Structure I
């Protein structure tokens, strides 16, 4: 009895000790992963119990890829096509889980060689899969209408009808059998359900992993190692000397490698153009957006509309200078909060509670899942930074398993915003997989950023109401809203315009060099940020570390996503249940839905400039609100 009592005390003491460690934990990007409390890490064992289990599953899937070859040249009946598609989608499902596990393990510490190898193996597996199964898509695409109608009428094949119809939407892009084999072997991704990581992107990631950054001094004068994980923290420092040192040191490091980074990005651009031309598209942007059934005019319209409405951004740069007490705004002045003393420290647990409360307009069923996801110990979220952990944040998933979120939470209000942003992606995937079977699970890149920015706007509205009588917090929240529009609409559109330009160089046969990248990027910075912005020594090389330039015209969807998120969140807040239902239905829509149409049904039309203009007008209105609060403070 005494021994049992002692054991209970030991267990209780251990539990309390662990809880105390978790509550007092201070984020440190240079700390070993073992120092982070386990309840703030994701649990990859729900995918595979161990690395050994992953290896066993990988071998099994690789064997199954070979077995699919038995159908080659023999898909001459609905029955055979149905069985082949069963095996095809089963392999795809298993591959998605293998990729998910490898992605998460590598994200924990990018320097662990075995996870680098596992991640590379999943990339090679995807290429091999596309090559070995290209005959399935060819058979479906080359079938005559009469033959295909007969196939679609077969009972067992009906679950694949949406997939087949979506695939046949682009039958005019199919080339001869030999050409198709060569394209598949070379990694063509225009007909892949998801784009595998290219070898060129892997080279870029390897360069960034090995890039050496110098040490800088933090706000307390302590020497710290600058790295990819903590760059955003020091870039946003309250101390101008610290943020200047961080940005200049970071860009100077990139500058030393600009030629190899330019060659890498140029290789990716030329690869995109090659596949587009091979598929008989005039422009790479047309090809990659058509994969999601999006007319490239939507992106062209975004860039044109933003270019016609740059004055709010110029006005914002001027306001930022006034609020920071700085005459000339530089790149290193763009990320620090414009209301410094309202930048309170917010623990992960506090931030998580704020997010749950802010999402109440989406209903209890929605917030119950969010509360479960953010709870320490849930295994859904990897909250804190650690040495070797990749920078930034993401949400990722595979059908049938709850989504995962990677953060680098540093106890800032921006981290709370990042959390609700990634939860938007997570809930989009979660709700979608609960309604859709694997065949139609997912959503296009065009709609991918709507749920995330929708959540951010609800958080903003929540905070403005919560601190309605606090001028300092009002200023801080409104300042964050301005920064959200600046980074998500203006900056991402700048990226999109850069991406469109560099692809046009390749399409025109113009040699792409670091100097051309630098000049193109510098011209855009000058145009976007206006006369009050001052160019720094190496600002033009910022393009070199942006991973989104390897993501096939993805960045513009951030801008259209925020515009849609603003429109739809305001509808839910003002119109209530009917608007909420339409929004949830959009999240649950099958991957084969036409993105523009499901967005229109939810209440936002991005085929016209008005939605973009409305978001940019909101920036102008927010600046006016801030100026009024400042004028009131100056009088008192």
Structure II
């Protein structure tokens, strides 16, 4: 065992003991330090850096030439925790024990008739007599026809419940299956949960199924982020670790159990009064939640185990609602267009309209759908990480202290942060702002080259002192310690290239959808932007960098968290659930990697225009 002393920026010190050769990143996470690692511990993202202040072997190791950590940082004692095996006593400093609040979008508008798939019905049965010797089960089934008891365990308690209640009972049914019988009238004691399991965030809403009222909201960063920020990293984790799939499954189920505790404490609703959970998410998240292998989604031809909807009893998934309550996984389209896209399409209403609409949902991935009631085609790109702070040198998700707005003029830079906290990094909307503003001030050229400091003296003299070299490359400082930030924060030339790659892929995907549909940009009537990024982004700036076509600017309609909204609609309305099933059967998927024209269009759209 080796002693590891951890010092935080708040002045705290913690001592813990590690096994020999234990990975430092895993060790720190076991100590409940939420160290980011978007690359899944592969040593390429540089986000898991810690400062080692004592540890002879670690500090004497020669510099490893990598973009993930600069030589200057190395000489100061910074190391990638994912690359360190603990073989000696260590002392290290952490920026902070991260306990940041995520800015997670939970809103969205919907209007459906209250008609859930589960029903609770109070019935008064005629007691048996010498002239009516109908069995208890058949007596109840006759009152609830066509519902029947298919679970034999209900029969054990049924006779006592009927007689103790004088044959006045409340029955809960799922489609035509009676799943619970209670003594007395409990029609009002009836709840469900809609959950959006995102790659980055998890949001759940407790809803009264008797009234349709939303009672409570719970949002949190996805705990699986500890094993990679993107779906491929998490699939890799399940392949490289024999218990990887089980661990990721349990992380999610444990988080949902925490959600239930939060709901019950906040509202007083008993967990046993919650009967239905409707879950949406991308195809990989659905597989991991259900404990189904997702490894074949990662390799061509990218095939999921299941794409249709399926329902599992709560006790089979160890989710502590009513044991025979139902967990419904919403149908998916393909390996990289999931239940969240179907839910967002449902929420937008585009499948019921003759108008042609474009749906864009930029999360960890970028999913797009184009069409109307006659036809909807979809595609997906791995472009999301740059717009969620991934692959960006000082990138963050939507958490407190993340720069979410950037303004640049000839005199300087102004920023705002989530929660009005000292700037710790920059999130997706801030990244788009920064690129657009730098273009406007001619600090960036249309094809993405950042001007040099010498050029800035001529072009924008008031901003020239913000240009500096970072990791041997050109960079532009948007915040500094002297301006109140927690650290100096720059946009690097590599960051700009990441933005170009991301927006180029999305724009190329949209172009291909239009070609496949046989329409032009003027034929699109509505552009629905779903998700947090679509809600908070400055649309003009998105146009400036070419993420959204200029002709579509006035057609943009933000729909909030479309995935969660769709999940709520399906929880409350069996007709909405049926509509999702129909979408599963009619939505077409285009695999962009198989398109010969994608690479050409991708390169064309990388230019800022």
Starting from the value 14.5: which structure in I, II was mean projected area of the Cα convex hull in nm², for residues 250-433 alone calculated from? II
Among I, II, which structure scores highest (criterion: distance in nm of label points 7 Å out along Cα→Cβ at positions 90 and 210): II
Across I, II, distance in nm of label points 7 Å out along Cα→Cβ at positions 378 and 474 reaches its greatest value in structure II
With helix-only ellipticity at 222 nm (-39500 (n - 2.57) for each DSSP H run of 4 or more, over all residues; to 500) derived as -20000, matching label from I, II: I
Computing relative contact order in percent (Cα under 8 Å, 6 or more apart) gives 18 for which of I, II? I
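Just so you know, all these numbers are worked out from the coordinates, no wet-lab data involved. Given the structure is predicted, the values throughout are model-derived calculations rather than measurements. Cβ atoms are built from the backbone, for glycine too; each structure is taken alone.
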